[in-house]
Structure P
Amino acid sequence: MSEFETITYAVENRVATITLNRPKAMNAVSQKMRHELKAAVDASEANDDVRVVVLRAEGKGFTSGADLTEGLTGFETTEDQIIEEYKPVIMGIAESSKPYIASIHGACAGVGAGIALSCDLAIMAEGSFLYVPFAGLSLVPDGGMSHYLVEAMGYKRAYQAFLEAGRIQADECLQYGIVNKVVEADKLVESTQAWAETLAQGAPLAQKIGKQIMREVHTSTFEETLRKEAKLQTTCATSQDHQNAVMAFFEKRKTVFLGK
């Protein structure tokens, strides 16, 4: 999409790639970038040809976090800015019907890390790291970072990382389950695209509904999850894709999923 200035957007083999593209500013998340990210998320959601979305970045690192040179960009409070401009991007990813993969290299810091970790899956380059700088700036974590870190690391380790304005190295991120894979830095782009294209051949309906159920597990009781699975399984079991998959299984051929 040529109208974008701070990101690039492309679709290939049913994979949409959103690329942060302010390398001279270490991909600091500016107001324009927030608006353009939301537009790219919306475009991916509306495009039936897109099955999987990759979020990546140009330059030496993924992001340095918020663009602190801009201040409140017309908002009265930081709360207003976060709710009006960051939350729509993060919730757009979280509530998307499609899987998102964060492809992280170099430093991934601050609220930018929150955006990356809002993705459903993540792959990280060796030598890269998450940076939790907030306490060093007399700030609290934002962009959902408190949620993601406590969920993955437990309260004590997450709070320690916050207090110490710590760096969480790629191997630690893998150990804690913050990311799914760590690969050699020069293989990151190739590995990400291959993974995304493999997932893009999967069943869109099942991917959408499975994401919905699993995203709500921590706010649901076991019984609520059980009931939700049962109800939504009916949607999947009566789909054309399921019928085709069963036939393909017995005929020993690969299923081509249509998303219906």
Structure Q
Amino acid sequence: MSAGLDGRIALVTGAGQGIGAAVVTALVAEGARVVATDRTAEGVTALAAEHPGRVTARTLDVTDAADAEAVVGEAEAALGPLDIAVNVAGVLCHADVVDLADEEWAAVFAVNSTGVFHVSRAAARRMTARGRGSIVTVASNAAGVPRAGLSAYAASKAAAVMFTKCLGLEVAGHGVRCNTVSPGSTLTDMQRALWTRGQEAASARRVIEGDLASYRTGIPLGRIADPADIADAVVFLASDRARHITMHDLYVDGGATLRA
């Protein structure tokens, strides 16, 4: 069933690869025109070439408030009023707390939390003035369940979830909806970076089966998510089919967290 996004204008951060690129592709498939942004140009430029006339590539450092404000403004000037904003940009740092450097903690929060604030604020300012819009933040199921070695990542994603809910409460009266999608393990470069080099198949199997030593449950559905699985959830929440849903956190993790 179509999500009915013909003619809608969307902006996606972290669109150069992985989930972000899948979100752009899914939005275009539903008829939207998309401003695809990333810190570097290579990935989003390739996306624009794949979808001529449907995708516009822009570089964006979400940690820079002025850059976020400028790019959102430029997107509206070039394509028209923004209907959808999707926060996908994210980074991961894998380290136990006792070994985690101040700089690593700050860098993760700068992208995963503050970056969401910068882009969402810029989009919400414009959407509330028009009385419509949808903001979707891609978080993580780690935001709701502790993960060994992922304290900065999990905490930053939890902050992004609560920020998005608070924003959703503030802008609901202006017709703007704000939701989060929380993936579990998804087949991206970020996921592969956690695997043992040369033992990718065994690493993937451990993710699916779970790891008692790290107090991690497996995935009941028996598979690691494809980025398209996450993109489908984003498109649904961004569309009018979810018109009565706001401040919701949708887990897309194959049951991995047992929805704790």
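The numbers here are math on the coordinates, done by the rules we state, and not lab data. All figures in this text were calculated on a predicted structure; none of them were measured in a lab. Cβ atoms are built from the backbone, for glycine too; each structure is taken alone.
Some observations on this one:
- Answer label among P, Q for the case where Cα extents along the principal axes in Å, for residues 73-168 alone, calculated from the coordinates, equals 35, 35, 24: P
- Parent structure of the calculated result 18.6, given that mean count of other Cβ atoms within 10 Å over residues 65-72 is the read-out and P, Q the choices: Q
- Test item: relative contact order in percent (Cα under 8 Å, 6 or more apart) calculated as 19, pick one of P, Q: Q
- Which of P, Q yields 3.1 [distance in nm of label points 7 Å out along Cα→Cβ at positions 41 and 137, calculated]: Q
- Read-out mean projected area of the Cα convex hull in nm², computed value 15.2, structure in P, Q: P
- Taking mean projected area of the Cα convex hull in nm², for residues 17-56 alone as the criterion, the top structure among P, Q is P, with the largest value.
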